[in-house]
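FYI, it's all coordinate maths here, none of it is from the lab. Predicted model, so just to flag it, every value in this text is computed and none were measured. Cβ atoms are built from the backbone, for glycine too; each structure is taken alone.
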Structure P
Amino acid sequence: MHTILSSATKTITMGHDQPFCIIGERINPTGRKKFQEQLRAGDLSQIAVDVEAQVLGGADVLDVNMGVPLTDEPALLASAITMIQSMTDLPICIDSSIIEALQAGLEAYQGKALVNSVTGEDDRMDLVLPLIKRHGAAIIALPNDETGIPATAAERMVITEKIVRTVEKYGIPLEDLVIDPLAMTVGADPEAVKITLETIYLIREKWGLNMTLGASNVSFGLPYRHAVNAAFLPAAMSHGLTSAVMDARTPMIVEAARAADLLLGLDPWGGNWITRFRKLEAAKAAANTEG
């Protein structure tokens, strides 16, 4: 099952037979006080810095979140999307919990976007899914509902079943449904990652759906987070994870995903791995020459 995303000129395909899709997480003001202040002042210059760093790092898609209190989020999100699309041809994941912001973002976007996200509550799906259908977008859905985050893989499967049925009811093809199997921090629960991996495996076996998640969540609160995140990705990929919203600026994490592509047969004969290595070596040589 292939989930196809596009900008005006570039297409990205997510699938169990495709290289892992890296969704850059950086264009998000959460926890970034200075960035929030800049956005409140109408200064979007940091976005350009974040776009460049993630493109150079190897992102395939860029997540864009403009959730800043005391701003006009719909207008801000539309402006950010327009700006980013003038800088790069990478597809965009439009990230907001505000329905008006999602609508503004989708109206501004050129191509087929991924929308992040919807949960399993009936009223939430009834708000978001018609918008997804109207714009022909793809949607990330999380298997949690008004009762909170399910503690077991079996409970997450029940809510995923409900999401699948509702998406079909709205006439959205399952190829455009991407499930987030919920990555929780292992520092708070030693079983958290095992439950996530089990959920990933079960979803792939039952529906063959594409999946993504916030990969950085697993290491929250721990030291040396990059190493934990880099170890998590290949394990999740081996169970069926096909993309992640993740740090595309950190070589350790990106290289773990690309090495897993090679080891899992998603990069036949290592073409992508070798090409990436040559580009990195060329960049180092250029930097040394300039120095």
Structure Q
Amino acid sequence: MIEFKDLTIKDKDIITGFTMNSNRINCDLSFSNLCSWRFKYDTKFAVVDDFLLLKFWVQGQLAYITPVGKGKLRNIMKVLTDDAKMEKQPFCMLGICSDMRNELQEAMSNNLVFSKARNYADYIYLHTNLATLKGKKLQSKRNFINRFRRNHPDYQYEPITPEHIEECIALEVEWCKVNHCDEREGVGNERRALVYALQHFKELGLTGSMIRIDGKIIAFTFGMPINQTTFGVHVEKADTEIEGSYAIINYEFVNHIPEKYIYINREEDLGIEGLRKAKLSYQPEIILDKYMACLKEEPLDFINW
């Protein structure tokens, strides 16, 4: 029997020691996401035979993330299925990327049933494309940037530092009023995760930026590396009444992310029509499909995982 422990902010070095050296680029493995959302999912981890194991609870059901590490996956999958039996829960995994399906199926003797979760596919862009916005397909984005600069020639770009946290939270409160957050399911959890991330910005290893007009913050964003090639953008908030506010914060932030990160992961659309349209409009290089997998004899349906 293995002992899983509660994931805390103090475990950052252990977790990122695996994720940063992995070839996995899905946003689920960002330490900030894992830590900021653990209140909802009761996230736990263990290290076994040079693999990082993560488990959590969704809608009262146990689930695991694909193990991160190097070695014999079959042995590790046996560890996880035994753990599920100990918990008296069906065995299921979430957030499985397409390139892991065959390896997992082989390790589990073709005993898994997969189902795609399109709403949780990651949108991944080439860093250079977002930083330059070159080409006809991104012409409208360049137009937004140019109009914003004409209308606000004295705007200021600043990195987020601890003294700016309360201002960012205040903008998020205003954003929620305009966007009727109280009427949207799950927004309370999103706000709690966002506020936690801002309040523990440095400890989580986050990087972020803001745009000011006349001294007032009108947009902010933040994220952190997922691995050595991919930077994850976790949050982006802007004053929707100011045309181009989203375009300018996206453009400026990407241009301040180190060039060594080839890809920018802007996470999922959660099935929100407007969000899907916006993410597609930036011409993703990869739409990273993710799957749920359960043992054939005990399939489950995590509708809102």
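Where is distance in nm of label points 7 Å out along Cα→Cβ at positions 175 and 199 largest, in which of P, Q? Let's see the in-between values first.
Values: P: 2.7; Q: 1.8.
Biggest value here belongs to P.
From which structure (P, Q) was Kirkwood radius over Cα pairs in Å calculated, if the value obtained is 19.4?
P
Suppose you compute helix-only ellipticity at 222 nm (-39500 (n - 2.57) for each DSSP H run of 4 or more, over all residues; to 500) for every structure in P, Q: which one lands on -15500?
P
One of P, Q was used to calculate Rg/Rh (Cα atoms, Kirkwood Rh), for residues 95-166 alone, giving 1.00; which?
Value 1.00 for Rg/Rh (Cα atoms, Kirkwood Rh), for residues 95-166 alone corresponds to P out of P, Q.
Matching task: -0.31, -0.77, -1.21 is the computed value of log10 I(q)/I(0) by the Debye sum over Cα atoms at q = 0.10, 0.16, 0.21 Å⁻¹, for residues 87-214 alone. Pick the structure from P, Q.
Label of the source structure: P.
Once relative contact order in percent (Cα under 8 Å, 6 or more apart) is calculated for every structure in P, Q, which label goes with the largest value?
Q
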